[in-house]
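See the structures that follow.
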Structure I
Amino acid sequence: MTTFIFLIIVIIIIVLWSVWGYFSSRVEHMDYKVVKKMRGYEIREYPAHIVAQTTVKGKYEEALNIGFMIVAGYIFGGNTKKQAIAMTAPVTEQKEISEKISMTSPVLATTEGGSHIISFGMPRSYTLETLPEPTDQRVRIMQIPAKKFASLKFSWSRSAGRVKKMETKLISDLAKDKIKVVGSPVYAGYNAPWTPPWMVRNEIMVEVL
């Protein structure tokens with residue numbers, strides 16, 4: 001009987017956690033158009049959009065968490081209007097590339113102390129003119145031009161090892177399909193850190209020509 005009650009409690013917790021995860025992930029998503037579905041990934045066109053971003057040095061997971069908090073501070077009122085800005089998805093992380101490195105060769109290796117660019121897309125209702133200015137000088141507001149990306153989806157863990165594995169897979173698949181890539185891969189996370197792992201949506205994206 002005790003085991004039965006324990007199982008019922010576990011099931012209730014899982015159901016409530018899943019329901020909470022579903023509703024907490026219902027935020028505005030960045031627009032894109034799927035132009036071609038490939039085996040294991042898809043090619044998308046993204047329109048021009050605005051992001052708030054910061055650059056953080058350190059290991060991948062540490063940089064992602066610190067960068068998230070810095071930019072979240074901006075949308076939670078850390079701006080000249082003290083105005084809350086709606087959360088959107090995904091939050092992205094990309095390794096910063098030195099101008100001395102060829103932009104046609106994706107950088108897959110991460111070194112401790114490397115730089116990572118963490119970005120939040122801004123709601124479509126805003127323009128560069130209507131967005132308030134950040135009070136934290138580490139936050140930049142940028143207009144990103146329209147681009148084409150290859151995207152590979154995966155769920156559960158977003159650990160550095162898993163992300164690196166998915167980056168390698170996507171780059172390998174693109175090479176087999178003779179699709180030219182530009183720059184370094186981007187990690188895109190669509191859910192809050194406390195979302196149930198079976199509901200997590202992660203993506204590896206890389207710009208293509």
Structure II
Amino acid sequence: MKLSRRALLTTLSASALAAQQAETGFKSLFDGSTLNGWKLIRGRGRGYVVENGVIVCPEDGGGNLFTEREYGDFVLRLDWRLWEGGNNGIGIRAPLEGDAAYVGMEIQVLDDESPKYKGRLKPTQYTGSIYDVFPARTGFVKRDGAWNSYEITAYGPRIHIVLNGETTLDADLSRVADEAVLRRHPGLRRRSGHIGFLGHGTRVEFRNIRVREM
């Protein structure tokens with residue numbers, strides 16, 4: 001059915017309003033042109049750069065790029081994309097020093113289906129997992145430069161992760177009672193810290209990075 005111009009504008013306005021309402025309370029963490037508000041820790045090569053309005057971890061770069069601010073309970077939304085063998089992670093509630101996957105938490109970002117990783121991955125290493133602790137539901141990663149969307153909610157001990165509209169993980173950190181796991185991952189007990197990108201020398205890009213504190 002063909003819509004009149006007025007009806008089309010009304011529909012578009014309603015869609016725009018719905019999108020705006022869905023983003024109420026969110027603040028951008030990236031100004032689109034600089035890394036103001038971010039801090040590079042243990043950078044390698046070029047570290048992270050801004051290209052065409054996105055944050056890039058280049059092949060000849062990497063390290064940890066953290067927000068200068070700390071966040072406790074929040075909803076984080078962002079888009080990311082990778083190519084063959086891409087490997088990165090979203091650090092949450094992390095201190096600036098130490099391995100963020102252990103002293104904080106790392107939400108995995110990986111080209112799961114790459115032959116590079118075939119037969120080598122543990123369930124807790126797939127995209128959408130809390131690295132080395134909680135395994136994610138798999139099969140939702142878009143490869144070869146297609147954009148993926150993440151929504152990561154951290155509220156008290158609950159971590160909820162949505163990848164491309166699919167819940168990959170809903171974890172209760174308070175249920176981790178194994179002392180060996182807690183010694184290896186003291187970050188599971190942290191309730192605030194920095195948000196960051198954890199690069200491993202493969203090209204991964206990030207955009208539309210915004211957060212709502214709770």
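Read-outs throughout are calculated quantities, based only on the coordinates presented, and are distinct from any laboratory measurement. This is a predicted model, so every value here is computed, not measured. Cβ atoms are built from the backbone, for glycine too; each structure is taken alone.
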(request) Output the label of whichever structure in I, II has the greatest value of distance in nm of label points 7 Å out along Cα→Cβ at positions 45 and 69. (result) I
(request) State the single structure among I, II that was used to calculate relative contact order in percent (Cα under 8 Å, 6 or more apart), giving 28. (result) I
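Tell me which of I, II gives 2.6 when you compute distance in nm of label points 7 Å out along Cα→Cβ at positions 93 and 149.
Working: I: 1.5; II: 2.6.
Derived from the structure labelled II.
Ranked on FRET efficiency 1/(1 + (r/R0)^6) of positions 77 and 165 (r between Cβ atoms, R0 = 41 Å, to 0.05), which label among I, II comes first with the largest value? Write out the running numbers ahead of the final one.
Details: I: 0.65; II: 1.00.
Biggest value here belongs to II.
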(request) Please state which of the structures I, II yields 0.95 when FRET efficiency 1/(1 + (r/R0)^6) of positions 53 and 189 (r between Cβ atoms, R0 = 25 Å, to 0.05) is computed from it. (result) I
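Consider the structures I, II: one of them gives -3500 for helix-only ellipticity at 222 nm (-39500 (n - 2.57) for each DSSP H run of 4 or more, over all residues; to 500) as calculated from the coordinates. Say which. Please report the intermediate quantities before stating the final value.
Working: I: -9000; II: -3500.
Source structure for this number: II.
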(request) Identify the structure, out of I, II, from whose coordinates Rg and Dmax of the Cα atoms in Å, for residues 117-156 alone was calculated to give 13.7, 38. (result) I
